[in-house]
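Just below sit the structures, each encoded as structure tokens.
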Structure P
Amino acid sequence: MRAGAEAGDFEVLHAVRLGGFGSTAMVAERAMAAVPTVEAILERLASQGLVEFMDFAGSGGWTLTDPGRDHDAELHAAEMADPGLRRVVDEAAAGFERINPRMVRAVTDWQLATAAEKNEVRTRTIAELDDLYTELDELIMRVVPVAPRYRRYPRQFGAAVARARKGDDDAIASVGTLSCHTVWAELHQDLVSGLGRERR
């Protein structure tokens, strides 16, 4: 357990940080924990002024407060103080940057496709996402033995590819769900913020 934090604090805070705004169920998915467990942690963090529940037009979700963002950054820095973890994350980030342009191109082509082009572009996009999943899994599974929380990224990316293959177009690049694009972007942010860099 990290200094100044109870069990599960960082995983839940970081899940809220990466999601930006999300329901308890979405936070639990990102934290890879049971909803009742995450709900209890969120309520405790809220009592400490680190997260707050906001309601927008009947759609409620959790978000970090300013102190919550600071605390998440402190806990993330403490995690990355492990030299072994920093080394494997640095290597994973370098590998990620090599394949990231392919993901950007695949998502852009999908988003710009006309109705007449959708079927052809869908087939090509899903094939590329399949290939990217294989490479992503290989990259991130090198990090997992040191930081198990990273295993959610290939798992959730692969699940989104599977949904897309079954005809769920939202699984490719929709926001508000753990689509391929959402999972990819959150991993990118997780990697670079841990290393003290900015997304390119």
Structure Q
Amino acid sequence: MKNIFTNKLALFFILCLIAQPLYANKIRCWTNDEGVFECGNYIPQEYSQKGFSEYDESGRKIKDIKPAASPEEIAERERQQEQERQHQEQLKKDRAFLDIFPNERDIETARQAELRAIDSEIRSLEAIIEGLKRNVKAMENSYERSKALNASKRQLTTIQGNIDSVKKRIKDTEDTLQQTHIKRDKTNQKYDGHIQRYRDIKRRQRGR
């Protein structure tokens, strides 16, 4: 059966050489919708995307052209390419992270340095608040003494204005202190995340 097919194919090539010598070195064969094997100098448009084979004038196969990818295959290839792109991007980020923190000890060292700076801010703010509260107490005493000495309304208004101004400073500083405590908590959370990320990177590296 194979010899019969080969002989027929060779005969077809001879006919192509006689009929169209300009295209004799470019014979293409494909299977039509009925499953029939066909050959010619060019492929009908409806079969050009379904894959075909090229032969030289002696009937020797030169190469196979694969069918064009389906929309599903294209989508899957693009998905895999995107997955690989994300993988390479993650590797790049991992290397950059390990350049900063080669081990967990470095992460803890950085954490403690940042927390010490924040704790210094907290102590400074607390000291300011305590000082302002003492000032308010002193001004309130001054207000009462001035009132007892029948100070003018203008003097009393001035003292009260100063008291209100310092109380506002206390409130603003207490708000700043609260935000600084929140910053401290977030800093701890950040470095907890760094440690978890470091362990995840090492686990991925071991799993390669």
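Among candidates P, Q, the computation of helix-only ellipticity at 222 nm (-39500 (n - 2.57) for each DSSP H run of 4 or more, over all residues; to 500) that gave -21500 used structure P.
Matching task: 15.9 is the computed value of mean count of other Cβ atoms within 10 Å over residues 59-66. Pick the structure from P, Q.
Checking each candidate, the match is P.
Of structures P, Q, which gives 275 when volume of the Cα convex hull per residue in Å³ is computed from the coordinates? The structure behind it is Q. Looking at distance in nm of label points 7 Å out along Cα→Cβ at positions 67 and 107 over structures P, Q, structure Q comes out largest.
FYI, it's all coordinate maths here, none of it is from the lab. Because the structure is predicted, anything quoted here is derived from the model rather than measured. Cβ atoms are built from the backbone, for glycine too; each structure is taken alone.
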